Structure P
């Protein structure tokens, strides 16, 4: 069976990706189970650069194809913040809750209709022969006024996709994977892997 490494240290993200890529005839391996795997510094200026860098370094380390994503949250009322810094919005070593709390405080006085946000994910598949492929997924929505639900991770408790009454954290993983930024990018990545 062909093998691919998911270039993430985030177990929640791995679970989401593993489910979305299952049944393709690829063995999906978590990067965090490879001893000594490098912690890739995300110092690119774009989601594309960070995603490519992670996939390349993990592929080189493992000598296997690697898949990585980089995700940003772009909030109109905050001039596009946190953007590519979504994971460390509240500072280095912050928790998901810290990021959500900071977002809710900054958005406190923003009225309905002006709370639009876009989640964007770029996925890179990097192969040991130095070829790579990139796909993007994007979903529009709004930042709600308080945390809801108990599923998901990151900003899922406060992001409600357009056309839905629930935030991501109130959806099952299967529901979320059908419509989320990462889910949409993973559907495109599935198509790429299915051709190999």
Structure Q
């Protein structure tokens, strides 16, 4: 195998995800991952800082959210921008990876270390949204509220979608959670 094979990062991630599903996150070690991927420990650490990083990968969602907020028409309400973004994410990023995301959600629920990191990722996304709304001129309290609602809506819909055995699309779950949130606030 070539030392700098172009698919090394993806092979490591695939090997890790297989092992996490088979053995659980805590029981899987970096040596297990590198053996399965057919690379060295040094190669692993060139690509990832630890096995949590391999699990969560590059988190492109905050970057996409920041770009979406910056590029959205100025006349859209804060939540309208978020809603359009959530629907696009559902279709473009999440639906094609449904099985992978469902497996990841099961592991997150089973592993405290992963739940902690997942909560940090949610907080990071919320912070990016607040910053983007403030840059759009949204009042600070409203920016925090809309960002919080958006992240909670996404998280709840993802959890429902990952656990759903009917195959309903994520967009349906987003709409259902949105209606429930609105009803809960009446």
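If mean count of other Cβ atoms within 10 Å over residues 108-115 comes out at 15.2 when worked out from the coordinates, which of P, Q was used? Provide the component values of the computation, followed by the final result.
On the way: P: 10.1; Q: 15.2.
The read-out was computed on structure Q.
When you work out distance in nm of label points 7 Å out along Cα→Cβ at positions 92 and 132 for each of the structures P, Q, which one comes out largest? Please list the in-between numbers first.
Numbers: P: 2.4; Q: 1.1.
Biggest value here belongs to P.
A value of 19.0 was derived for mean count of other Cβ atoms within 10 Å over residues 60-67; which structure in P, Q was it taken from? Walk me through the numbers on the way to the answer.
On the way: P: 19.0; Q: 15.8.
It traces back to P.
For helix-only ellipticity at 222 nm (-39500 (n - 2.57) for each DSSP H run of 4 or more, over all residues; to 500), the calculated result is -9500, so let me know which of P, Q that is.
On the way: P: -9500; Q: -23500.
Traced to structure P.
Which structure, out of P, Q, was mean projected area of the Cα convex hull in nm², for residues 52-155 alone calculated from, if the result is 7.6? Walk me through the numbers before you get to the answer.
Details: P: 7.6; Q: 6.4.
Computed on structure P.
Can you spot which of P, Q the value 111 was calculated from, given it is volume of the Cα convex hull per residue in Å³? Before the final figure, lay out each step's value.
On the way: P: 111; Q: 136.
Answer by label: P.
No value in this document is a laboratory result; all are computed from the given coordinates. From a predicted model like this one, the values you see are computed outputs, not experimental measurements. Cβ atoms are built from the backbone, for glycine too; each structure is taken alone.
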